[in-house]
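These are the structures, in structure tokens.
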Structure I
Amino acid sequence: MTQSTPKRSLQTRIVHPEDTLTPGFKSFSVPVERASTVIFPDLATMRALVWHDDSQWRYGLHATPTSLVLAQRLAEIEGGNHALLQPSGLSAISNVYFGLVKAGDDVLIPDNVYSPNRDHGDWLARDFGLQVRYYDPMIGAGIADLIQPNTKLIWLEAPGSVTMEVPDLRAITSVARARNVLTAIDNTWSAGLALKPFEHGIDISVQALTKYQSGGADVLMGATITADKQLHMKLKAARMRMGIGVSSDDCSLVLRSLPSMKVRFEQHDRSGLALAQWLKTRPEIAVVLHPAIADCPGHASFKRDFTGAGGLFSVVFDARYSAAQIDTFCESLALFAIGWSWGGAASLVMPYDIASMRTEAQWPHRGTLVRFYVGLEDEADLRADIEQSLAALA
């Protein structure tokens, strides 16, 4: 005879509900599984999972079904096998550093790298004993001359997210693999759609999911994506030790946006290239830096390796315009908000002092660089907005 369940108080029944959910319910969305504590059916299961390095289900910090689904889909988009989520793109960069290099190791970073990555490398060199050196992003196979016995990691960025040079990825990774040096790329510009890094010999791809994957300019998240299981496990161990986790609610927001990402990216690409080609005809503009335009540094590598460009590009104004005038130009735009980042529906603009950001390759242009992110507004309206602001310069 089965012993009857004792009648419990209302408070206990609220903590330990006896819900019976209707089976068979299904929708297009991934359920949001929130958890700090993960519960186990018995101690044997708990012990087997806790002591297994590849376990997902130790604690909510490390994974939930919601975050695992997102990681799997990101790996598939990128052409990898494994993905780890972090609370920002910069956190994903940090995961690579702390997972793979230590005091005394040498790291090579391109001179056009995302500024927080440069700051991160400088900090690790100053306070943690790492050796950090910067290289000309267009160095190609010449990277061989910079590799030392203690070189463990080469960072790549394709293109540079401000100055838009496209490196010869195959030349650099070929040298790196021959010398047993790992390579990691910040692949955020292409969202993993327009460049498949593992096809070019790259070991790790870093994404700021804040950008096109989110699509709403309202979520912070990052990812490290790999093809190699052993490398994935090293990064996973570092992430665990640093206590890095993400919210299942934020994961659900990114998951909601992924189905439309390719369609959005292609629209950004069309509008961005149209505006870049038009700006190339304007007398106020000295140089247009868009990888799909033939005179952009690394255009040949872009044509070979990429299938699209998205909405981010830069221009250099004629040197006759002062930095103050360029500030006025940016502030006169009605549809381009002043702000960093990209990937959302609204267009953005930001001026840069590039000469102050370079230490290796001398910046060849004298005018002020302005970076445009082209959103999902009508391209004709964006063109008219830029035109009215250019007219004010005269």
Structure II
Amino acid sequence: MPRRRWPIKALINARLIADGKIYENVTILFDNTIRAVNRDVNTAGCEVIDAKGAYVSAGFIDIHIHGSGGTDVMDATPEALETISKTLVQTGTTSFLATTMTMSQEHIDAAIDNVRASQKCVNGAQILGVHMEGPFINPIRQGAQDAKFVQTPRFSSIEKHMDLVKVITLAPEMEGAEAFIRKVRQQYPKVLLSIGHSDATYDEAKESFWCGVRHATHLFNAMPPLKHRAPGIVGAVFDDERVSCDVIADLVHLHPATLRMVWREKGNNLMLITDAMRAGCMKNGSYDLGGQQVEVADGEARLADGTLAGSVLKMNEAVRNMAVHTSMTLPQAIRSVTELPAQKLHLEKKGKLEAGFDADMVIFDEGLGIIATFVAGEMKYQRSL
């Protein structure tokens, strides 16, 4: 069935962020999609929404998020995905990849099957597909993943899910990984293969890039440190222009100086993610992540042994942190959560505010506080005054 069309609306007095610039006094005509973007647009007969000089950009895209609002993708229930979806629009996120964890195959299958059944039913941020973070990782770099569920890379274990899988994080040095990477690259070239939770050397990482890995998951975290004689994964990523990466810019996972370094090295190949767990947008306390207890306090989520366990980062906070603590301009920071993830996921109608693109938009203030969020032209969140 074709999508229901909304009446034409006009968003006026917008400070539009697009093409690496900020444009003043822009009007955007839209229904489900963007109809026109200009300073001189006829708004007769339109429902008018006044941005009052606030910033407007394409909606944020989070390619790595486990949960929010007290629920997790691995809960494998429609209610969990609905809660995540409706919570994320408060942070400016209009679409996301439901991210699984290294758990039993039965748990992973149930979570992905639930995404398939619920994908078109959520009423907030859209679910674009699935990011499989594991189970094909290295137990030496498990982070908050449960090592007892680590598997040898086997395409047969995920083949039935490839209609939904958009990103796979794996350790390319593990037995069977090279053949797995080549098979996915050949049969599903639009799936983004990402190195992560890996103990690969520099040479092993570079070899994986030649085989088809094109991204790095939460760079610096759950991988060997950068050393001058053993540059490892980080050095390999810095040394290859084909490879993009993402970071968790919560000022906990990475020091501001490290964020500045990554931006200088990767530039327009740098993406921001939240890696948020179920405590996202929630109060401090005890929460579950992949069957393990996590304590959340002062913006940090940690296992009992002190290991960082995802984050409670909001996407608008990640953008603000990069704009404040690095030389990234606001338009550059916005691109890292809009245009770049859309490109890497081959989303032809998302990531930009141009005629013909989906009307996924976020309005925010100088401090990156979210004023309103639109998904496919429908206002899904509006800040209380």
Structure III
Amino acid sequence: MRQGFCTAIVVVTFLSTAAFAQKDSVSAGLALTPPMGFNTWNKFGCNVSDELVRSMADAMVKSGMKDAGYEYIVIDDCWQVSRDEKGNIVADAKRFPAGIKAVADYVHSLGLKFGIYSDAGLKTCEGRPGGLGHEFQDGLRYAAWGVDYLKYDWCNTTTQEAQASYALIREALDASGRPIVLSICEWGKAKPWLWGRKVGGNLWRTTEDITDKWNDKVKWPDGSCCAFGVLGILDQQVGLESYAGPGHWNDPDMLEVGNGGMSATEYRSHFSLWAILAAPLMAGNDLRDMTSETRDILTNREVIGVDQDAMGREGERVWKAGDLEIWAKQQRDGSRAVVLLNRANTEQQIVLKWEQIGYPSHIPATLRDLWAHRELGKFVGEFATPVAPHGVVMVTVRP
């Protein structure tokens, strides 16, 4: 999320280590696989409404995305306008005339789950009321509305300590009695992978925002840096794999698939890489108006299966030579999912060697192409293939 102008504030919140623990929490057992869903921000920004959310929920069902595993419909910033005389958060009555609970009820009626957004500071990134000082009040409100997922941002938080702030909102959510997934959106500034699990976070952003580009950086309006393209985000995931697992995931930000800034090849690469990373798969495009190509990418069940593998291992980069990389992920059945990535502007051949993915070189293994949906045959020791520019070949390797 964009960083806004920060307001100087003093937080006098000191929580004991015991308060950080998830043991016996009502939220224990959430997000055992990376959350999948849709978030309004990447495509619609502040232009959110009751009608939009309901239509996205409808489209998630009709498009086959629900059947493919997507379940959360999340409203990002700008749904809220003020607080009432009792301090309760107030939704925009023009955009949500029936209130937030009515929207949540509709989402639930489709067999989906409902998410909402707030911020740890005095104001959100778009200047709407934040959660600071109202954590327990907001937690009760969200629970009463039927919220299943909270994305909690980090704008306007100059003097706050991130670990304590996120521990407090988790405590508040749990005190409501409703299990609510907590998405820590702190942009990786305070290395949340080191403490996010301890404070009850189910996922935590590891970087600044993504932008709908292959390898560009885009500065914020105030001149600060930056939103990153797919490759810039990917590079920042190297070395973080040990911190992820069932119930607690590294989050390289939402998907840009279908938003128009990249080619179909690049979008397939984007989706493949997020899957190998065991990243949350939160679509950010208009689900009502997808091309068949976009829908096929977002609903590729074989690739989604890699992301959702019950072992919960995050993939890691096991080889790099210039613009060529190999990423691999151990799966529950003992196989490896592998992405061969070509960052270059021309087609390149990549050779996968068994030792790179933890297998002895002498054993035969069966390979399956997850985008072509076909078996490639048996290979011994290695597998070589041409890879398109900015493309991937994604396979499973089964001894």
Open item on the list: One of I, II, III was used to compute Rg and Dmax of the Cα atoms in Å, and the result was 23.9, 94. Which label is that?
Closed with: I
Task: Structure (I, II, III) behind the derived value 25.0 of mean count of other Cβ atoms within 10 Å over residues 34-41 - done: III
- [ ] Could you tell me which structure in I, II, III was used to calculate distance in nm of label points 7 Å out along Cα→Cβ at positions 138 and 338 as 3.7?
- [x] II
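Read the figures in this text as sums done on the coordinates, not as results from a lab. Everything numeric here is computed off the predicted structure, so don't read it as measured data. Cβ atoms are built from the backbone, for glycine too; each structure is taken alone.
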